[in-house]
Structure P
Amino acid sequence: MRYLYSILWKDHSRAHLLWAFLGTLAGFVLLLSGIQFYLDLKQVLSENRDLLDPEYIVINKKINIGQTLGLSKAGFTPEEIEDISSQPFADQVAPFLANQFPVSGYTDSEQFPDFYSELFFEAIPDEYIDVKSDDWQWDPKDGTIPIIIPQDYLNLYNFGFAPSQGLPQIPKGVISMIKFRIRLKGQGQGNYGDYTGRIVGFSNRINSIMVPLDFLEWANDKYGYFEKVDPAQIILVSKDPTDPSIIRYLDEKGFDTIREKLKSSRMNIILKFIISFLVVVASIIIGLAFLVFLLSLQLMISRSAEKIRRLNKLGYNFREISRPYIVLLGILMVGVTGFSLIITAVLTHKFSTMAEAWSLDISASLHGIIYGMAVGLIALISLTNVIAILLSTKKLCK
């Protein structure tokens, strides 16, 4: 075997093989480190998403001029609700129920200044509401309507409206103690009902004035006379709000939501775009390096064509003659695999150390898929080159 090596490798320059080795190594490091980086950051985005604490996303349709002019409707049809429910990212979906009659609220106490306002009510099943209170129930005999308002409403009053109007700021506890009158107006003169209203909580999830679902269904049956319309809002429960398909689906359908809720999803899309770009660049580098390997080995074989023919006439089979080139290829491929994994592991450790300073918990070791991908790609490149070497030497030996 040493005799074959000395004959076939004599007078051959290895510089082109070295550049092919370095090019393949650079492509592998870029590819493996990019995928490792993506997997780490995806884990960071989703590690705090407990399955018992899913994300609640309120969806509505984007308002356009057609809806303003009454040419189209802003509500969700049953078919659209069914389509949303069938999406992979949707675990639960529920429409909002709105009041079908006028609602107004006013104060009726000497301890508080007179206040009157037209209101609106909405309701969804209790499991979608983030406020848990023993008072959140409707009893027709008692006549007290429990109400949940958004935390943002209270903040707007306390930190915006009240200071600008010289009014006192009101803490949550005081507002919860206030009882006011709610008037529900049915169709026709004198068809109305006065009830006591009481704020029992403040929601950070739903930006609407909420009442119990059983109350609003009862009130709509008794006082409702507005034309029944499709629900204007849908609440969606997703266990993986980082799923980029959520934003894509909303944009395709013309739906909208509070985009801050889907910040992690947008980040995931950006990461996938960056990683896709890196994968394309790395693939081009690896492909070019593969061609250099292939052309270099073919050049070495063609330059040794006369020696190969003589060796064949001396009784050497083309497989034996190919062995030195295959061994050389194997050494280079093992070197690429080993060095690329070592360099990627070093970069991963450095990135993990940097992440600790940002209070991010990122693994300092390589993911299993990285090893599998490195071995798989090297095996594919090696197999292709081995076949090319065997075919070339066989052709010369004929």
Structure Q
Amino acid sequence: MHLLLASTTAGYQTRAFAAAAGTLGVRLTLATDRCEHLDDALGAVPVKLDDPHRYAEALEAHGPFTGVVALGDRTTMLAAVLAERCGLRFHPPAAVDAAGSKYLTKERFRAAGMTLPQYRRWAVETNPGEAAAVTAYPCVLKPLAMTGSRGVIRADDASGFVAAFHRIRALLEAKDRYIQVESFIPGEEFAIEGLVTGGRLRVLALFDKPDPLNGPYFEETIYVTPSRQPAATQRAIVEEVERGVSALGLTDGPIHAEARVNGGGVYVLEIAARPIGGLCARALRFTGGMPLEELILRHALGQDTGAFELDPAPSGVLMIPIPRAGIYKDVAGLEEASAVDGIEEIRITAKEGQLLRMFPEASSYLGFVFSRGPRALAALRDAHRLLRFDIARELTQGV
């Protein structure tokens, strides 16, 4: 068996999938645009993700492949095109294209009759004052393609809209032509991890997000599962995500969805055609202690994964937020935090000397805290309080 792993990084998530491939005895080829950052071979093949058709064709020479997996949103189209060319299990390119655009996602959801906020996209050249004058508040401004809450800003009035528009415009790449504006959806937020097979969604985990996400920025912090919501609410979330999967045309592979719930119903915010990012997958454990990465690889290789169930024990992950911008130096309290009842592991991923930015410009966290057992949520909060980060406020010359 030979699997192609498409990834935008050479970091911890990529290595977790490489380890899972080793467990399964599967040959792994890594397709990445970050080959120069690898400290060992990993069978890496350099690609450019802005030309998926050309590089999917080139990758065929490194096959034949038994399966393909994509990590991160920018790699999903490469994986989709390669899968289509080689007859492998993955989501079709048209579905991946729609899932990767906030505007196209909303258009597909609207056509399917799903519950939606008001939304409109504005060209980046738009005079933001003119757009602000015809917008209802509160609203949320979003780049069409950025992920992980990067560039997402709430505005409560016209002046806030103009400031947010300028701020997002400064983040966009030259190819980005639009900024989306949506009416703000109050309520609780949830994340859904799933596998789609033949167009049918199997929910692997429904995460509560217990910390309010009301803006002005939307940095995520805590995920805990199983959900504490009433069974009827959980069913409603799953059913609406199922509708979204169908509306987008996603057929085979992992999905990561986000949804909000209030008195108006379930609002599916987005459905990404890839698994949960970063190290968050470590919060999930399946039959026999199987990690999510192995389950996804088995699915990509065409195996039946239905017999593998999520460990019923409560579990959670804290994505450690960046308290202020600056240069990361060190962390104190790690030993005490690790000893908190219910904490399984703390992984600090920030590196000494790393420049830290805050949301909405940021795209990373200081690290991850994992918990398990009846104190899963409380343990994350207790451990976080014990961690003290040394971040230099003044940027030194040459940084």
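What follows draws every value from the coordinates through simple rules; no lab data is involved. Note that the coordinates shown come from a computational prediction; the quantities given were computed from them, not determined experimentally. Cβ atoms are built from the backbone, for glycine too; each structure is taken alone.
When relative contact order in percent (Cα under 8 Å, 6 or more apart) is computed for each of P, Q, which one produces 28? The correct label is P. With FRET efficiency 1/(1 + (r/R0)^6) of positions 355 and 371 (r between Cβ atoms, R0 = 30 Å, to 0.05) computed over the structures P, Q, the top value is the one for P, the highest of the group.
If helix-only ellipticity at 222 nm (-39500 (n - 2.57) for each DSSP H run of 4 or more, over all residues; to 500) computes to -17500, which of P, Q did it come from?
P
Here Rg/Rh (Cα atoms, Kirkwood Rh) was derived from just one of the structures P, Q, and that gives 1.27; the source is P. Here mean count of other Cβ atoms within 10 Å over residues 219-226 was calculated and came to 20.0; which of the structures P, Q was it taken from? Computing mean count of other Cβ atoms within 10 Å over residues 219-226 on every structure in P, Q gives 20.0 only for Q.
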